[in-house]
Structure I
């Protein structure tokens, strides 16, 4: 279940950064996900869809780049 905590932390980081740039709507989120992180990319995308409802991230596209490391990294996001 540590994966869920990592995903919650990632979402909190995105929302915190969005607030700091006064984003009204996040349209796309770029995440680097390591193969050794033991998080399925489909689960990550599903988590974002379900947990972003009612936030500035609702309906944002999640772009996942693969890496060989043990990591989950917010690379950037597009916003309006």
Structure II
């Protein structure tokens, strides 16, 4: 799966969690939780939805590593090879 496809899948899921967000304004290095004003419960639901949508295991220990769009995209790209 390419990085643009991963990014599209990430935004598809985030639109369900933060429908009012302007995803064009999110910078790759910006903290997603802060940018979208989502709490830890929403972030957990986001991780679960990524697992379901992309069929990729994301251990809870890795959640802290996935705070930005860039980190998330790279992580998923590596896991989906």
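All of the numbers you see were taken from the coordinates with simple rules; none came from a lab. No experiment lies behind these values; they were computed from the predicted model shown. Cβ atoms are built from the backbone, for glycine too; each structure is taken alone.
Given that Cα extents along the principal axes in Å, derived from a single structure, equals 34, 20, 18, which label among I, II identifies that structure? Answer for the origin of the read-out: I.
Have a look at I, II and say which one yields -17500 for helix-only ellipticity at 222 nm (-39500 (n - 2.57) for each DSSP H run of 4 or more, over all residues; to 500), as calculated. It must be structure II, since only it matches. When mean count of other Cβ atoms within 10 Å over residues 25-32 is computed across structures I, II, the figure 17.6 traces back to I.
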